[in-house]
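> Dropping the structures in below, format is structure tokens.
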Structure P
Amino acid sequence: MNHQGGPQEGDSGHRFPSGQQYDIAFDRQSATLTEVGAALRVYSRDGQNLLDGYRPEDMCTGARGQSLIPWPNRIKGGGYAWEGRHLQLDLSEPDKGGAIHGLTRWRNWTVQQRTADSISFAYTLHACQGWPWVLDCRLDYQLDDGGLSVRTTVTNRSEEPCPFGTGAHPYLSLGLPGQVIDAGLVQVPGGTYLPVDERGIPTGHTRVDGTEYDLRELQQLSGRHIDVAYTDLVRGGDGRARVKLLRPDQSGGVELWVDETYPYLEIFTGDTLPQPDRRRSGLGVEPMTCAPDAFNSGEGLITLEPGQSHTGRWGIRPL
């Protein structure tokens with residue numbers, strides 16, 4: 001890993017699938033970000049992985065570490081209505097007949113600023129199939145004593161209002177070679193979960209009380225299969241909600257926090273990933289500003305007026 005913070009590429013002129021690789025470091029922490037999607041590929045402390053990421057020579061799978069703009073999760077059938085128009089997106093999840101995780105995660109982002117412990121990326125999303133607006137997008141990554149923080153800022157550069165949501169898709173890791181998440185202790189601060197149909201679209205709201213989805217107290221995940229969004233998040237005095245993944249003996253672990261702009265957290269145990277060796281190897285914890293299929297349900301959906309910006313912050317810290 002290049003700890004000078006400069007870009008990396010493959011040997012002999014070969015380019016990595018995720019483009020240029022950018023390293024940042026602070027004290028005992030280091031992170032690697034990618035040109036493609038401005039994604040978080042690696043985050044570690046003392047050489048131990050806190051994320052279940054991917055190698056530089058591999059293409060990103062399972063949306064690992066990607067940011068999701070201008071919507072997180074799914075849009076049913078890839079279609080939605082906005083101000084009297086029906087808009088149809090390309091079906092990026094054809095097996096479920098939907099559009100998933102936005103439009104910017106496979107685009108090349110440009111580095112705007114870089115220091116030894118921080119990096120900022122920018123990308124302009126222009127109009128495309130099913131999306132007739134222009135957004136200026138920025139991602140700021142910072143390492144410090146509090147861990148890794150991520151700030152997402154999006155501005156509507158169109159002459160009309162647009163629907164908007166954002167999210168991110170890191171997979172937390174126990175940092176132990178070969179260990180799956182089943183042995184880990186998990187805490188999720190959600191009082192309500194959103195059950196889904198076979199296409200991953202919410203069918204309502206259910207309190208977690210008395211269900212296998214109740215993870216409000218620290219407990220072993222065991223063999224529970226989870227791929228749902230949580231809301232009614234319990235927050236600390238600083239306004240943050242926190243998900244924890246600890247080793248079985250509680251000797252260490254990792255925490256993901258979100259600020260108040262993220263009312264939803266998707267928890268994904270990875271059972272449906274197409275690569276069998278990656279299933280349950282990390283815990284997907286996805287900050288989301290809106291519910292799945294918000295472009296149709298309206299739940300949590302943000303309207304960005306012309307010139308208006310939206311900023312949200314989330315982060316990860318070692319425990």
Structure Q
Amino acid sequence: MDRAHLPLNALRAFEASARHLNFTRAGLELCVSQGAVSHQVALLERRLGSALFRRLPRGLALTDEGLALIPVIEDAFDRIGIALERHGPGGVREVLTLGVVGTFAAGWLLDRLPDFTRNHPQVDLRVLTNNNRVDLAGEGLDCAIRFGDGAWHGTQAEPIMDAPLTALCAPSIAARIATVEDLQRETLLRSYRADEWPRWFDQAGISCPPQSYPARSYPARSYPEARGPVFDSSVVMVSMAIAGRGVALAPARMFTRDLTAGRLVQPFATELAAGRYWLTRLMSRPENAAMRAFREWIVAQAA
């Protein structure tokens with residue numbers, strides 16, 4: 001079909017009528033008369049050689065041809081709308097889709113995002129949270145903030161900040177644990193990274209057997225053992241700790257509001273350097289202007 005002669009008014013009339021199943025309401029939306037909408041739909045039907053609606057006493061019903069056409073029209077209008085949104089008073093807007101581990105999003109990023117959007121109005125930022133397991137290509141992400149050692153295959157990683165793990169609990173639990181050994185009487189909440197509590201106890205000077213071996217394989221003594229539930233989100237895990245349901249091992253820097261408010265306590269100074277937060281992108285994906293603006297902003301903020 002010749003693009004110069006696309007019946008755009010007729011397509012708009014058809015799309016609005018298909019949503020409302022009523023020519024009158026479609027006309028009100030388009031600021032034209034009911035008759036004008038009906039006329040445009042009739043023109044489109046003649047152009048296609050098919051009826052798109054069945055006219056009923058109390059409205060309209062889409063025919064099979066209409067049902068087949070409407071998703072195509074809606075998708076086309078959505079794409080046009082997205083393209084037009086990129087062109088505003090500030091010039092061309094560029095979409096940036098960012099994946100963020102939920103702990104970092106809730107504990108640090110969200111409070112600072114207004115500064116980014118205020119200083120970079122040309123970037124249309126889309127934020128998707130995750131549990132630190134992301135597929136940049138599969139999920140259509142331009143970049144992602146994740147926690148770890150920065151060694152992800154095929155990925156460019158920019159360090160953002162250190163976030164050592166430490167024991168966190170409610171004040172009621174902190175009141176009854178004077179030493180690290182006292183933790184053996186408490187429920188130790190765990191992440192899916194099973195080695196964190198043993199490594200933290202080693203950092204604190206308390207030997208801890210690997211959890212895959214029975215305690216009887218080691219010298220006769222009591223070992224703190226993580227027996228609590230396993231979480232894929234530090235935010236949820238720390239919520240359990242705040243409720244007094246156990247002791248969490250999490251980055252204190254992401255929970256400063258709860259620590260300041262006294263809802264959460266860090267009973268011991270011991271911290272485990274288990275990784276840091278990184279801004280990552282695929283090496284095969286060239287950095288565009290929006291990605292560069294966000295990278296420079298977040299590195300400066302973290303500094």
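Readers should treat all values here as calculations from the given coordinates under stated rules, not as data from a laboratory. Fair warning: this is a prediction, and the values are worked out from it, not measured in the lab. Cβ atoms are built from the backbone, for glycine too; each structure is taken alone.
> Thinking only about mean count of other Cβ atoms within 10 Å over residues 111-118, which of P, Q has the largest value?
Max of mean count of other Cβ atoms within 10 Å over residues 111-118: P.
> As an exercise: Cα Rg over 2.2 N^0.38 Å, calculated from one structure in P, Q, equals 1.48. Which structure is it?
Q
> Upon calculation of mean count of other Cβ atoms within 10 Å over residues 39-46 from the atomic coordinates, which of the structures P, Q produces 21.8?
P
> With helix-only ellipticity at 222 nm (-39500 (n - 2.57) for each DSSP H run of 4 or more, over all residues; to 500) derived from the coordinates and found to be -11000, which of P, Q does the value describe?
Here the read-out was taken from Q.
> I have 1.00 for FRET efficiency 1/(1 + (r/R0)^6) of positions 71 and 135 (r between Cβ atoms, R0 = 25 Å, to 0.05), calculated from one of the structures P, Q. Which structure is it?
Computed on structure P.
> Any idea which of P, Q comes out highest on relative contact order in percent (Cα under 8 Å, 6 or more apart)?
Once relative contact order in percent (Cα under 8 Å, 6 or more apart) is worked out for each structure, Q has the highest.
> Please state which of the structures P, Q yields 16.1, 47 when Rg and Dmax of the Cα atoms in Å, for residues 143-198 alone is computed from it.
Considering all the candidates, the number was obtained from Q.
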